[in-house]
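Take a look at the structures below.
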Structure I
Amino acid sequence: MDIRSEDHFTGKPRIRVCGLATRGDSILLLNHSGLYGRDFWSPPGGGAIFGEKSAETLVREFREECGLVVIPKNYLFTCAVIRGKIHALELFFAVEVLSGQLITGIDPELGDHQILTAAEYLPFSTIEKMKSENLHPIFSKLSHPSDILGTSGFHECT
C-alpha cells in the first residue's frame, strides 16, 4: 500500500478530534511524511470511532501518536479539510499534558505502513518560516502561527 495515494483515508468524510498542546512558545506538531508525498506537520489527532466521545478520541490519539496523557480542555474551532482525496471535519481542543514521555508513536489503523516520522514541540518562530504546503492548512489562515491558540469558529481549510 502506498500511503501517498491517500487511499486509506478516502471514500467518505471523517470526523477527527485534534488537540493543541503547548509548552512555552512552542506547540506540539506531528510530521506525517507520506500523507501528501512530502513532510506535513499537524497537531495530534485522529478519527473518532463509532460510539466514542470526543474527549476519549483525543486522549486515545495523543497516547497512540505521541505517548502523552492529556486532559481535553476547552473546544476552540472546527476545520473542514478537503485536500486531494481527504475530506475531514476536525474539532480542535486545547489540551493539558498530564504525563508521559514524548515519542513518535503510530497510527494503529495503518499497520506496517506508518507515516508518522516525528513528534516535536516546534517554536512558533520556526513554524512561521515553514512553507504552507508543509503545515496543516489552518496555519495559512492565521496572521502568526501563535494565533492558533485564540482561533474560534468554523474554517474551510482546502
Structure II
Amino acid sequence: MRKFLIVLDDMPEMLNAMRYAAIRAAKTGGGVEMLAIISSEEFQHFMGVADVMRAEAHEKVEAHFKVFRDRMVKREGITPTLAIREGDKVDAVLTHVRENPDIGVIVLGAGTGKGGPGPIVTALTGRHMAELHVPITIVPGSMTKEEIIAVT
C-alpha cells in the first residue's frame, strides 16, 4: 500500500498537509504515516535526565498523534501510523523515506509567514531534492479546508 508521509509537528500548516494526505489516501486506497521528529539536542544532559526527557517527549508525541489519528479515522476512515525519530528534521525525513519503500509521497505544509515555507520544505525542495526518490506535494498553509477538498 502506498503511504502519504506527513511530518507531525505543532505548526499550523501541518493541519493542511494532514487533511490533504488523509483525503488522498482515502480516495486512492492508500495510507498515511505521520513522522514525529524529536530534536536530540533536547537530551544533552546527564544520562538519567536525558532518558526521562526522551520518555516525556515520546509521550507528548504519542498524545499529539492520538488526537490527529482519531480525527482522520472519524473524518476520512483512514487510520494513520506513527513513526518517531530523533535528530535533525531534514535528515530524519530523508532517512525515513529511504528506509521505508512503502512511502509513495511526502506531503508538507508550507508556512505563510515572513520566514518562508519552512526549513523542511526549503531543504527538501532545494539541496536535498536529488536524494529523494518520491514526489513531494506541498500544501500552502493559506489554503482553506474547502480548497483542499476541491483539489483532492
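For distance in nm of label points 7 Å out along Cα→Cβ at positions 75 and 139, the calculated result is 2.6, so let me know which of I, II that is. The correct label is I. Each of the structures I, II was assessed by distance in nm of label points 7 Å out along Cα→Cβ at positions 91 and 123; the largest value belongs to I.
Once distance in nm of label points 7 Å out along Cα→Cβ at positions 51 and 99 is computed for every structure in I, II, the highest value turns out to be that of I. When Rg and Dmax of the Cα atoms in Å is computed across structures I, II, the figure 14.3, 40 traces back to I. Quick one: helix-only ellipticity at 222 nm (-39500 (n - 2.57) for each DSSP H run of 4 or more, over all residues; to 500) came out at -15000 when computed from one of I, II, so which one is it? Comparing all candidates, it corresponds to II. Highest-scoring entry among I, II, by relative contact order in percent (Cα under 8 Å, 6 or more apart), is II.
Every number in this text was worked out from the coordinates using simple rules, so none of it is lab data. Since we're looking at a predicted model, the values are computed, not measured. Cβ atoms are built from the backbone, for glycine too; each structure is taken alone.
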